[in-house]
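S.K.: Below you'll find the structures, each written out as structure tokens.
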Structure P
Amino acid sequence: MTPRRDLVLVTAGFELEGGGRATVGRLLAGACSNFARREQVGFRVLSLRGTDPLIPGITVRGFHGSRSGLALATVRAALRRPRPALVFDLLGLARPLAFLPRSIRPPYLVALHGLEIWRPLSPLSGCSLREASLRLACSRHTRDRAREFVGRIASKFEVLPLALEERPADGVVDTALLERLGSGFLLMAGRMSVSERYKGHDQVLIAFQEVLRQVPGARIVVAGGGDDRARLEAVAAGNGLGEKVAFTGFVSEATLSELFGRCAGFVMPSRGEGFGLVYLEAMRAGKPCIAATGSAAEEIIEDGTTGFLVDPDDQRALSESLVRLLAEPGLARRLGEAGRARWQERFSLQRYRAGLEAYLDRLTAVDHVRH
């Protein structure tokens, strides 16, 4: 058996309200735990948040938001003998290792999501990125867009597409809401934040005026909360959309799962996603997706086969794609079925874990060579 290092996962937290970042943390934790069990090496988790990992059998040491406490524990873990291998679900959490001399720094992997490397990096973050043994981007788009800010090191990013967790949707189903909404609507889902207006809510609400002219019975459900919700509600009202648009506010995972099952198609023409797990949720439910060209969605959605890729600023193209999903139910059904098949083939949890374990195999080898 190959001599291996123990594994330590350093995470910002696994909480359900943590969005895609927390989902990646849970994916990493599950895969690391499986790998450690198979290879008979130690595995532990250090979490910036609490101690509940939402994953049975994994023990977590939580720091309740104390970044200094987590940083100190990370350095102590890194200096243990024999040296472990570390996995970070955020680049910023790896910064304490930049203070360690290279001669005693353990091998480590950093998961890269998008926004954190699509801007100038601080000296510490830049050092942490350069010195990492493995840099794991969630998409080619994430890697390629980072080149402007990280330079040639982007060519050393490995790419591993994400997956969905295999667990029951959490929370109580809001049956009253579902009865009121019915089925056959278009669905948008995600946080509505002033800082995340790239998701395409404005463009969809404007395009929906033309959709209603061609499909008078059309409806769109906008699920999620955030500090930009009130403004978007005003945009909908100002465009005369009235009861044709329903803003649900925050809904439980269980309710959202039901909304995916009831919708005619999912719409999120966002240009700011490092990956876009929500597209996988729609595909798992057998629903077609409308997403943006020039985005990570091009690696997930096959234009004309599992959904449509459009320029969100092209109102004609966007409204035409929305109309097609509503006016051609047979087409929408075929696209959705193809999307579900693509999700099973390309984005399964098993495929993700197999890909990550190949990197963990390299990272934990005692004779690992830094690159």
Structure Q
Amino acid sequence: MSRKDLLAAVPLALSEAQEIAGSIVGEVRWRGAEGWCSCPGIVRHTTRNSSTDCKVVCEPVALAGGTLKPGVFCFHDSCRAECEAASFALRSALGKRAPSDAPRRRAPAVAPVRLPDPVFDPAKLQRLAARLPGVGARWMAARSPAAIEDATAESFLRALYPPGEKVIVFSIFESQGQYVWEHREPPPDPPDPRGLGAFRAGQPLGVWFLANPVSGEFVTRECGWGRTRRTYRTVTTFRYLVVESDKADRAHWLAAVAQMPLPIAAIYTSGGKSIHALVRVDAATKPEWDEKVAPLKGALITLGADRKTMSAVRLTRLPFCERLGKTDEAGVYVPFPAPRVQRLLYLNGQPDETPIAERRIQR
């Protein structure tokens, strides 16, 4: 019998499982195998907190639609990374426990070899950027297969998503989205006044869209309460990876992106200090997407990419939309002196791994 089979055959006492969960999330108000706790990412919450916002589950719990696995689940979306990390830690700790009546003999412990996490190296980014001086908005537009000067938010999305696909558009980052755009053929004539045109101007913090296409339908959250359409379970195709940097020098970052041997479909600004790149992945499932993206993360993070944005369910900026201000580190809204536009710099609906720097000038 393997260790996995052994652990499955010898159940962990509920009190032990509760103790393990408490060691990870702190004090828990238990109701059997589930209970309320303080969210591990509470500092990231952007709306009012409640004592029942975050739930920890220490044993599988049967639900109407299936089984809820052990983990940490919060009503807020802004703390997703912290909850996922706590869930992973909890499941790992539960899986490594030693039941009291399991055999005591064990193989000698071997310390795992852990490589250091990649960190941003500004000097390396600068050296790479120095190989390609002069990269800017005009340089990118000249090599864009699609004409930037003729593009709109509508044509941008139509170039990236085939007919029938849907994309959620947001003017409130923490929300479930304010509009579900669908690629229709032929396009509506006249355009829907409540559609993308409604987002073009006057948005306090700008406009985002969910990078991977979705069904647009709401589903019950994995924690068992509340509904969401901002989850990998509603993604219809795991097509893109969002790569952005808030830390790197803009000119250096743009020059580095231009040299990357990646299928880059689009590059656009946030209306703030970051530049986003949409990289084509084309995976049928989230595990396949994770497998394809994992080898890229180290090099991208070293050059300044934000590790937190490289997830399968990620919001990114929608070009051609106005942004009126930002929220500072203290959470206070700060208007810009004048409105800024989230600008499209490059668009290629059918990209391959040829670096943009090696593409011929189009215009």
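S.K.: Quick one: distance in nm of label points 7 Å out along Cα→Cβ at positions 159 and 343 came out at 1.6 when computed from one of P, Q, so which one is it?
M.R.: It traces back to Q.
S.K.: Any idea which of P, Q comes out highest on percent of Cα pairs over 32 Å apart?
M.R.: Q
S.K.: Now a separate question. Taking volume of the Cα convex hull per residue in Å³, for residues 175-246 alone from the coordinates of each of P, Q, which one would give 85?
M.R.: Working through the options, I get structure P.
S.K.: With Cα extents along the principal axes in Å, for residues 119-214 alone derived from the coordinates and found to be 54, 36, 22, which of P, Q does the value describe?
M.R.: The structure behind it is P.
S.K.: I've got another one for you. State the single structure among P, Q that was used to calculate helix-only ellipticity at 222 nm (-39500 (n - 2.57) for each DSSP H run of 4 or more, over all residues; to 500), giving -7000.
M.R.: It traces back to Q.
S.K.: Of the structures labelled P, Q, one was used to calculate FRET efficiency 1/(1 + (r/R0)^6) of positions 255 and 303 (r between Cβ atoms, R0 = 30 Å, to 0.05), giving 0.50. Name it.
M.R.: P
S.K.: Have a look at P, Q and say which one yields 21.1 for mean count of other Cβ atoms within 10 Å over residues 71-78, as calculated.
M.R.: The value was obtained from structure Q.
Every read-out reported here was derived from the displayed coordinates using simple, explicitly stated rules and does not represent laboratory data. Only a predicted model underlies this, so the values are computations on that prediction, with no experimental measurement involved. Cβ atoms are built from the backbone, for glycine too; each structure is taken alone.
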